[in-house]
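Below are structures written as structure tokens.
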Structure P
Amino acid sequence: MAAASGGLGLASARALVAAGAHVAICGRDQDRLDAAVTDLQAGGAEVVGLRADVSDPEGAERFVADAAAALGGVDILVPNAGGPPAGGFGDVDLAAYRAALELNLLSTVAMCRVAVPGMRSAGWGRVVAITSISVRQPIEGLILSNTARAGTTGFLKTLALEVAADGVTVNSVQPGLHATDRLVALHGGDPSRAARGVPAGVVGRPDDFGAVVAFLCSEQARFVTGAAIPVDGGAHRGLQ
């Protein structure tokens, strides 16, 4: 479980632990990573914390390799990473696109390149990437995220088709607004202020989001692959 020292990553790791999975998580900040591991181990679960920066494809590859060594293999991969800086076409230079692609596209590709071959050999595996609702409905002022995450979705769909017959499913989950620490901070401690544009009238609960990720990692989700699932309280208004 990449980038899981907080937010939706930590909530997804918590759901996987509750489902009985042995989990390896990573983060860049050692103190936050240690706190997340302590949180996840509260019920006696087997959890490994690995300091890694997945914005560097080599770091992303190393995280999966280290997780496989610590756990005896990787059956489930949940690629995740923070978002690139805000900006529009007129104020973002080319170098920023390269950095965004490494963070939100190449990190996922790199993790899959390490994890998926073993899944195919075993005849079972799950890849569930956390992306963004911006893939369906680009968000103004986030051209880097819109571009990189759309590319990630294209990669995942292609991979899903290639490995479906091997017992490996590949999906993504597209979060809208959820009550993470970042959202609370942005809205002065009151996440309900962010809910005004959400048809459900509230922002999402991270633990509910994590439960969706955990379901897609389950045996019961064996026939769900190549899907990109919005979890956004109805904020995306298109038919697809």
Structure Q
Amino acid sequence: MDLGLSGKRAAVAASSAGLGFGAAAALVAEGAQVAICGRDEERVADAARRLGGAAIPLVVDVGTTDGATQFVELATERLGGVDILVANAGGPPAGTFASTSLEAYRPALELSLLSVVAMCQAAVPSMQAAGWGRIVAITSMFVRQPSPTMILSNTARSGVTAFLKTLAREVAGHGITVNSVQPGAHATDRMRSLYGGDLSGAAASIPAGVLGDAADFGAVVAFLCSEQARFVTGTHVPVDGGAYAGLL
């Protein structure tokens, strides 16, 4: 299936590895030009080499609002515009209500919520002017089913979901779709850090019986950016191998 993305210009945040890299790779495979970013220059350059000539590496920390804005501005400058924004950032540290101080919430909200707001504020005006745009945020299944040990992520990414739903309705008439993808357990560096490097038991509670693959996840992102998905907006799509047990 041709997704109609050839020649589109995409900014994929936090994409030197993991799910962000999977999304960037899927968009490159569909013919898009992609600006990727990360904090480590060598790692970002290596990711760009693996993606090929359609990828532009940028060394930016999108975990702050200034960095998030800078990423979209640099991507716009290097690509000549941004048609697609994949908003993504690292997750805050684990913790419960009892173990998490009030002071820990502010940086977590900047990392996982306000950075997304900043990227959207930088990208949306030019999409409105063009009459076409795609925004996909990578959030977490914890929005649907909060983790008892990830209170900061639960809180921040639920805020992202509410922001995106509101934005989606406001910009739909401009030809812009806004969606999020909610990953469950995938075999990424983030998962390895949460599980102390041992993922051998991480798939036990997943009906599919395996951890998710970043390439498969990226294909879902690419579809939401496609022409075929032009009537899909304001949705929050779980990609979790059936782990979430709720009806809604």
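Out of P, Q, choose the structure whose coordinates give FRET efficiency 1/(1 + (r/R0)^6) of positions 118 and 190 (r between Cβ atoms, R0 = 41 Å, to 0.05) equal to 0.35 when calculated. This figure was derived from P.
Once mean projected area of the Cα convex hull in nm², for residues 126-173 alone is calculated for every structure in P, Q, which label goes with the largest value?
On the way: P: 3.0; Q: 3.7.
Greatest value across P, Q: structure Q.
Each of structures P, Q was scored by Kirkwood radius over Cα pairs in Å, for residues 6-141 alone; the highest score is held by P.
Just so you know, all these numbers are worked out from the coordinates, no wet-lab data involved. The structure presented is a predicted model; accordingly, all values stated were derived computationally and were not measured. Cβ atoms are built from the backbone, for glycine too; each structure is taken alone.
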